[in-house]
1. Taking distance in nm of label points 7 Å out along Cα→Cβ at positions 39 and 183 for each of I, II, which is largest?
2. When distance in nm of label points 7 Å out along Cα→Cβ at positions 7 and 71 is compared over structures I, II, which one is greatest?
3. Given that distance in nm of label points 7 Å out along Cα→Cβ at positions 111 and 263, derived from a single structure, equals 2.9, which label among I, II identifies that structure?
4. Looking at mean count of other Cβ atoms within 10 Å over residues 135-142, point out which structure of I, II has the largest value.
5. Just checking, which of I, II has the largest value of distance in nm of label points 7 Å out along Cα→Cβ at positions 95 and 231?
6. For which of the structures I, II does the calculation of helix-only ellipticity at 222 nm (-39500 (n - 2.57) for each DSSP H run of 4 or more, over all residues; to 500) return -10500?
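Nothing in this text is a laboratory measurement; each read-out follows from the coordinates by a stated rule. Bear in mind that the values here come from a model prediction, so they are computed numbers and not experimental data. Cβ atoms are built from the backbone, for glycine too; each structure is taken alone.
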Structure I
């Protein structure tokens, strides 16, 4: 399915991803990069430096002494956490109210943040090898919504009406009404920003069912979105009107008990995020 020309133009003229995020993204998969090199990137970004120290010394991450320098913060947090901090700030800055999904800008951002927390817990609790980049993919999985709400001047009522009349999921109604859906648009955005192929694919197919080919990043994003929705974040007009590829349970060895453990762990961490950003 091809995207409308005007929408493609919007994607091509997006705010560029922060230079710091671009650098950290490149470092994430480079085993030859030293902690000192990563610390230098953090030190050159004053806002990132302040936020990194704040997170490193937060209740969740604090381990013993207070951290006051970039290198120690990098050691404590790791590159993936740093990248999530940068991208989280960026997404928060470019978020707008989303009447197409009946979500406020904070709700849209918070859902993505909770999905990233879920990806970390999935990695910790599921007995399969899950790449760290999955957390980044979970954070940006709904980024297509940011363009959809800018380009299509519509509210959620038309999508809901079509979904009810045709008895289809919200995403399918979105596709039928506009000729594209937010996962497809998100995939195009990820390509424009230079995200790794696995991340782009996870964004593009996180609502696809009956997957014939999948990978741990995609599977993790599918479940992360489900966990975040289960925790009542990002529900909006879509609610729980979406389907999940059932094969993900076997591929991630995701038992009901593990799913409950993931949700419980995420719920505890959600409170830290709410307190840090003043969200209720």
Structure II
């Protein structure tokens, strides 16, 4: 039933789209969108604070105050009332918040599809609060050596323990991996970790525009090689279209970002995302 409701909202968004504007054109950059617009899916960055300091992350550069619990719960109500169907939580580390269980519970009561991204370190002790999730993303950056070099000693074992405890608690799990120059050599081992744990796998490409660490980028030849390996992994859930985009760099002709999707930062401010002009 939830998928039917989501599909109906998606169709309504598509039918009411201003196609002259969602073609990627420079003259539309930063212009007010004139078609239908509503938050079909929303991601909330719960906090910029984190208990780790990863080499590819910039969260520690932002120390804004987090949304208070009462306001956060009210925000969930507003989002649900607007017609949103999917909500995701990220950070920083969302489990830093002591009220994350209350937040998930409110989302569940409002009939939202809920996902959350975590580094896994705090998961085993809070599984009971996460049982309302429809999907728990756990960051996996490599084999033990590489993952720990990025996230700190001992954190590889912690993310594996987090996956096992979540699965045992009935929570669907997906490993989330960011492809970079730091981990491209251990893609085969990462695939084995995914297969051995029998969980979903989502991959993305590092965005060094935020950190300025250009040496963490993967050159195009190596990226194509590792993508071809990733395609063969049984539990891969990243779309073929996205993988083709990473390899071929094909321009996006139409973009619904910022029309049916937005991100809310830890202060409660929203950002409408748009596709890059090529």
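1. Numbers: I: 4.3; II: 2.9.
Largest one: structure I.
2. Working: I: 4.9; II: 3.9.
That would be structure I.
3. Comparing all candidates, it corresponds to II.
4. Numbers: I: 27.8; II: 23.5.
For this comparison of mean count of other Cβ atoms within 10 Å over residues 135-142, the top structure is I.
5. On the way: I: 1.3; II: 3.5.
That would be structure II.
6. Label of the originating structure: II.
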